[in-house]
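K.L.:
The next part holds the structures, each set out as structure tokens.
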Structure I
Amino acid sequence: MDILSAKFNFNSLSIKDLVEARDLFHVHLINKKNVIATAVSRYRIRKTDPWPNETGYNKSISPLTKKEKRTLDNSEVREYSWPCILVFVDQWEQRDELAQSGQDDIVPRAIYMPDGRVVPICVVEAPPVYENNEFINPSNIIFPQTYVGGGFPVIVKTQGMERIASIGCVVTDGNKYYALTNKHVSGEEGTEVFTKLKGSVVRIGTTSDKKLGKIRFEDIYDEWKGKKIFINNDIGLVEIDDQNMWKTDVFGIGQIERLADLNTQNFTLSLIAARKPELKLSAPRICAFGAVSGKMEGEIVALFYRYKSIGGLEYVSDFLIGGPEGKPLNTHFGDSGTLWLLKSEDPKKDTKYYPIAVHWGQHTFLTGAQSQQAFSFALATNLTTACVRLDVDVVRGWNLDNEFSWGKTGHFKIAAKACELVSNVKLSKLLKANQKNIGYVDADLLSKNVVSGQFSDSKNLFVPLADVADIIWRTTRPTDESNHFADIDESDATIQNGKTLMELCVANPANIDIDFWIAYFEAFDQIKPNARGPREGAVPFRVWQMYNQMIQSLINKNLAEFICAGGTMAHYVGDACQPLHISQFHHGRNEAEHNVHTDYETTLIDKKMNELFTGVNNKARTITNGQLIGGQGKDAAKRVIKLMDKVYKKLPPTEICDVFIDNFGVHGKYDNMWNVVGASTIDNVAEGCEVMAILWESAWKAGNGDSIASAKMVAIDQQDLRTLYNTKTFVPSLRMKDPLFKALLV
């Protein structure tokens, strides 16, 4: 009998049918030669096989026909693929070859149930690769700057080892709020859990007693059969210390929707990604943002993947997730706990993301019909199970209007206003034509008609240059982190006679030297080790480097490079006029003040935009020739040091910390804070606008910008600017001890 003939309507088979058939015959299947695992899915068609309307299609296939081996990458699920049981083998052998050692070694083409149902079997070659490489490259990890949320790393220390994993999302039991991750990550109840916030290690909570491990299949899916089968849930909750530190968005993806509630009533094979002609998908893709891997795109390959048998028991993962269109899935150790989301894409509406699963592990298979390549697949548990069993709900509404990227408003304001303050006629024309390429005017900022503060790798997204350093480079150039600050207010009697680096550089510009700074920081590292790692704040040297590039670009008559270098440099000038960026107290003086940076530079300024913009517009003045600096990079660094000294004295970081702690939990908190620090903040931002204008015009003069024709003073194409800032060799981001950094400071 040809079980693949049209008389068998396999499409009527449900998941319940497949689960029951697999359970009834699993021992029989797993003892066949080469068989290593099974799953529930839809039949995989070789990509070289014709579609039903193409020449050569034959739905009647002889059991004796020899076919090339089927692998996960040379086959696909198509819209007409029928329900089946996937059988994974570590070696493909033809049926006639297996018959030579006896019919018992042949995997049957179908399972025949006692009541007459016939369930097809699809055999796939996928030799497992057993890896034990848990090394994580710290430079690949994206830590939060202000708020913590889904997709960010958690750090747990156990048995002398520091382990890194991912936060999935925020959940609540109605009384407390928790960060959801894996049980194998969160550890025992009471374990302290940390992350890094703006480079500093901070505690985010402690492990709760609420957790899930392995649960009998029939206890979760009570209408389906699964004797001696356990689902690996691997869910752990971390009780959150401070709700104000958290957003409920998933970093790199955005706002999440309601839970994709999957149970025996609505769990269907439509979750398996299938292709229509012309390779269009008929099922939604899924995506995630892992702490190590970043943005991941994938497809659900199979359901209820049996990945292990031991002691007569079988262990199952709810989902087996692969890369899109048979491509490798970009997942690594450290992604444990990541939240997977269903993408609902409507061309007429915004994409929506529905939480569906929690990543807890990965399996790697060798695949490829011709050459062997290792492909990783994610193992994930049904989020519905976690919510039901732990009696928690996904939280979706915290700090939706705030960004993971701090200080966006201040950076864009400083950069845009500086474009209005230059006096050179040609330069003024050029900067005003590019003002919206560099920053945002007040109206856009007030209406929030601005780019998201979340990193995106979208090919069509343009980020105005003033916040490229935060929104783009903090992700694509992790080494840029040290360029955003310079903590130069520490002092100790044993180092430089108790003088701060600020005092030393203001008194003697010769001390604005990268070797001098490295030696100074190393001396402090010896006597006062920093919890977030060696001191290396380099903001004046970053301005030095980029000022050199601006001048060289003008000499080369390359206005795109000039605008891109100056526009991105505006970010670091903005950093230099924020007191907490140039102080050892950037995250407060103690644990109680750890959120001061976010509260002051992001939340307060966002809430007081009108007052800030009005004040800055009244204060900032058009620059004069007498304010210009020389044409050397060090001249720019000296001017930035002068700016840092002035804003520090105008608004000492300790004053910001005092007003923050005095108003902690107080009604009208931000009004109270603004009443104390508002006027000084306006003065400092206005000063930053003027210094940025000075740097624009000084570089223009040094590079002889007036020699360029007036007709070229026009807006630069955004795609050209985007190409430049995505080129890592353009104004490269370097750490202080990198010899190339010093070489660029000429």
Structure II
Amino acid sequence: MRIAPRTLSLRAHGPVALLLAGGATIAGFAASTGVQISYVALDETLHKQSAVNYTAGLPGSLFHDLAARATTRLYPLLISPLFELFDGDVAIRAAKVVSAVMLASAAIPVYLLARRVIASRWLAALAGLASIAVPWLVLSTTLFTESLAYPAFLWATLAIVSAIASPSPRRDLLAVAAIGLATVSRTQMFVVFVAYALLIGLGQAQLLRRQGPAVWRRVGAPRLREFPFSTGIVVIACLVVVALLADGSLGARLARVLGAYGEIQHRANVTPDASLGLLFEFVALSIGVGLLPAMLGAAWYGSALTARAREEIWRFASSVLVIASVLVLGTLYAQGGFLGAISEERYYFYVVPLIWIGALAALEQPRLVRRSGVGMAGGLLVVALGAVPLTVPLTHETAFLAPVAASVAHFMPPLLEDLGTTTGLVGITLRDGLAILALVAMLAAVVVWDRSRRALAGLVVLAAAAQCGLTAYVFSAAGGGVDGVPARTGASFAGLGWIDRALSEGQIAAWVDNQSRFSDTFVAMQRDTVFWNDQLRQLVRLPASGLPAASVPLYTLSMLDVVADPATGELDRSDGFDHVAQSAASPLFQLAGSRLAMAPDGYVELVRLEQPYRARWNATGLSPEGWVLEGAPVRILAAAPDRVAQAFRVALTFTGPDQPTAVTVRIGRATRTLSFAVAGQAHVARFDVCGSAAIKGELVTLQAAVLPDGRRVGASLRNVVATGLSGSRAQAACKRVAGA
């Protein structure tokens, strides 16, 4: 029978069209949420800072990047043009669209991998789409490297499988290059080369077992010549290790190249709870794909390694299992074992496409996979679900770091409680409920296995629908649609990028590290402001303020230390930064100038500095939290906020501890004594100064209280506001000063 050309076209191009259209739809779904996310995670501040660094000075800025996490530099490099073209808040939202496309592009290597063992193009396309319509798609709503590392890992896996199946120097080079790209996408992927080298070694061992020692004389060298690049890397790596061991610098070099993963060199054993950590991730990934695909995938890989499997299937299954095992075990070893409530699935979700490929291959190859294999795989999953606790709470961050475990632990217990109330089956725990669901899925698959392939396909479709439903729930949590979980979306992005929008093109600003440490809010304020404004390029510090070293992400900025003249407040430098963002009422240190803009929260201001640079407020001797310590008078200097002022008023706000205390405040000749009789009592001391020149003063503790850490203090200086006066207000202020 002759097949119509239109039918041939549909068979040939329909699956690819489905793959591309479906991938674009899924990417659009993720991007529509990503562009609304205003919550900032710590790691993405570093990737954003790297991207900003790469907008100039390449290639030097690429190799000398303080914000980089070891080799993880490709992702920020790819999004860096966005920060050259747009204001920070626009560039970040555009980068999240790009991230969604990156992660969704993983459908292409999954399709190509699936085609190596699945004859149906349609099933291969479904494997690709099922591998991206996953709960971990939510990672693309943050500037995390997983968006790039996910497809990079799968391309590397495809290259390795191809090289192992049909060895040649060209395929070896492609595999090495793909592994290299994966490693610079995310340092975690360096273990993939270990897996590749292990597969090459196992292939050589297999030849030796089959043909005896003579194989080394006949095909040993030619076999190695089929992998010249990977073999060369192994030899060079061994020589480098020996050389570094000889001069004692191996540990430092590994730490520099591998970053946090360099800690593996200090681990002498595996922690006792490592097996629990492995089971936790196995359970989370299985739930994330709808349970049944995990059973079918495990059954297929088990059958693919038996003698009844074809050679190409056996080789594929053995290759991907070695790669997945090395990645998972290496990551778990670096992680140090089970992390309990802070466990993260994002380190392990890379193996999900391999699960889906196995599940759909089992659907297509019923003669390879037996009913008993499905039952055994399902039984193991039932036991694991009943034994492993899902202890991760659903919060801002776990909603994308461990979306499956956190989400299921959030929504299932109330459902089980309602079910118990309705049916009388009270006391069903989360683990019981999950084990029951897995048992039902396993029994259904076993019953229909040899009877109806359509019924089995229907079960797989139901599992895929469950996966998509869980994905929708995870994204709903990000948007505030889940009770008890605050939304990560919703904000005035123009307001978040207020500094970039207030500066002209080409202008940059410096961040003044003058935030008092009396609460942890300064961390979020620093992080968010630096994250959303890419024209913040420098960090100004006053070492005399006594603040600790800058933390993330401030330390990634170009740092300038300044010294203020104790008599005039003038700084020891008059160039390098013309605009600064600073806490407008910092009790430690403030620079003088004209205000250009104010943050929406009213805490940070953007100032165009006067020439020469000077301080409008400077306090030396305060603790980082603003405490006036007993026996250590605080030297202060106050000045008008601008030189055109004829007089100025400075208002100092103090808060007392939980015991009675008293402090004296002196500015010029005026003195105030403040008593704090009630815990947390606040006082405001106001002083008028005639003229705009700097005036000295001091803060002294008269009656002290003892803090829990043993320090004796009088009160905490929380805010200092200097206001310029002119005209009649200045005249009135000068009269009051003269009268005093």
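K.L.:
Which of I, II yields 0.90 for FRET efficiency 1/(1 + (r/R0)^6) of positions 343 and 527 (r between Cβ atoms, R0 = 35 Å, to 0.05), as computed? Kindly include the intermediate steps, with their values, before the conclusion.
P.N.:
On the way: I: 0.10; II: 0.90.
Structure II accounts for this read-out.
K.L.:
To which of I, II does the computed value -16500 (helix-only ellipticity at 222 nm (-39500 (n - 2.57) for each DSSP H run of 4 or more, over all residues; to 500)) belong?
P.N.:
Details: I: -8500; II: -16500.
The read-out was computed on structure II.
K.L.:
Turning to a different aspect of this structure: For which of the structures I, II does the calculation of percent of Cα pairs over 38 Å apart return 46?
P.N.:
Details: I: 46; II: 50.
Label of the originating structure: I.
K.L.:
Output the label of whichever structure in I, II has the greatest value of distance in nm of label points 7 Å out along Cα→Cβ at positions 119 and 247.
P.N.:
Details: I: 4.5; II: 6.0.
That would be structure II.
K.L.:
Identify the structure, out of I, II, from whose coordinates distance in nm of label points 7 Å out along Cα→Cβ at positions 351 and 431 was calculated to give 3.7. Intermediate results must be reported in sequence, preceding the final value.
P.N.:
On the way: I: 3.7; II: 2.1.
It was calculated from structure I.
K.L.:
As an exercise: distance in nm of label points 7 Å out along Cα→Cβ at positions 47 and 615, calculated from one structure in I, II, equals 5.9. Which structure is it? All intermediate terms of the calculation are to be shown ahead of the outcome.
P.N.:
Values: I: 5.9; II: 3.9.
Source structure: I.
Read-outs throughout are calculated quantities, based only on the coordinates presented, and are distinct from any laboratory measurement. Keep in mind it's a predicted model, so treat the numbers as computed, not measured. Cβ atoms are built from the backbone, for glycine too; each structure is taken alone.
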